[in-house]
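What follows is a group of structures, each given as structure tokens.
FYI, it's all coordinate maths here, none of it is from the lab. All values derive from a computational prediction rather than experimental measurement. Cβ atoms are built from the backbone, for glycine too; each structure is taken alone.
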Structure P
Amino acid sequence: ALYGWGMVNAAKAIKGPGQFASNWAANVTSGYDSTFSNDISGSGNLTKNGAGRLTLSGNNSYAGGTSISDGVLALSGSVRSDVLVLNSATFESRGGTINGNYSLVNSTGTTAIELGKGLTVTGQASLKGNLLLLPEAAGYTV
């Protein structure tokens, strides 16, 4: 069947969007955990809303910015945009790379970084809120 721009690739569609053709708002409800594992391109931006968790695990090249208004945005892949953490939201890095600037705007927001994996920011980083160190997924011994 044909939909939108062509044939549906179910294996890719289940991994989330592959393109932000315009601005995209992801509303992940409290108690839910979603993952976008495709490499996302396009001219739009991403706004993360809702108290749930969204993980970006692909090599993302969308041109717009990334903002987190609520809940958690986790990055284990990369984004080629500025990342802005608003309100009491949390940005979590599991070895992620931000090819742009990173701004934690409010003192109530949180930057969470997995030990042993870190966070790479190629631009400037502004950290005004909380810093949380997370154990490795397989455990971490100090």
Structure Q
Amino acid sequence: MRTKMASASAISWRDSANENHIRIYYFRNGNIEEKCWDGYWYPGAFAFPGETISATSWSMGDRICIRVYVGNGSLINEYCWDGEEWYQGSFTAEGVSSTAVSWLDDGIPKIKVYVSDEDRTISEYSYENGWELSNDLGV
């Protein structure tokens, strides 16, 4: 696989059959696109306008949940995969880039998204029962 990438983010997981899976999200031609590894490389279904990317995931049994945070201009939007199809999530924040982490706490997903604005200030957003601005890190 040979692709020029300006910005990229990757996730991986292992299923119950002990098979590894990889997803790479990258910028190309004004869009964020996806490459998938499920034993071989192929183009994924993810393709949304944007310039910057961060991604996180968690698995619940054999179900993978993926969140991709796409920066387009001065706005970060969330796109979600819960096993069926991609859809736009509820997270939106002003900023130019982001990074994200997630984990399960007693089977409940917890997500933190760190958004950098044009002044390079980093804000932390948390998802438990909904999105909230939890910290202005002032970095």
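Listing for the model above:
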quantity	calculated
Test item: distance in nm of label points 7 Å out along Cα→Cβ at positions 48 and 88 calculated as 1.7, pick one of P, Q	P
Read-out mean count of other Cβ atoms within 10 Å over residues 72-79, computed value 17.4, structure in P, Q	Q
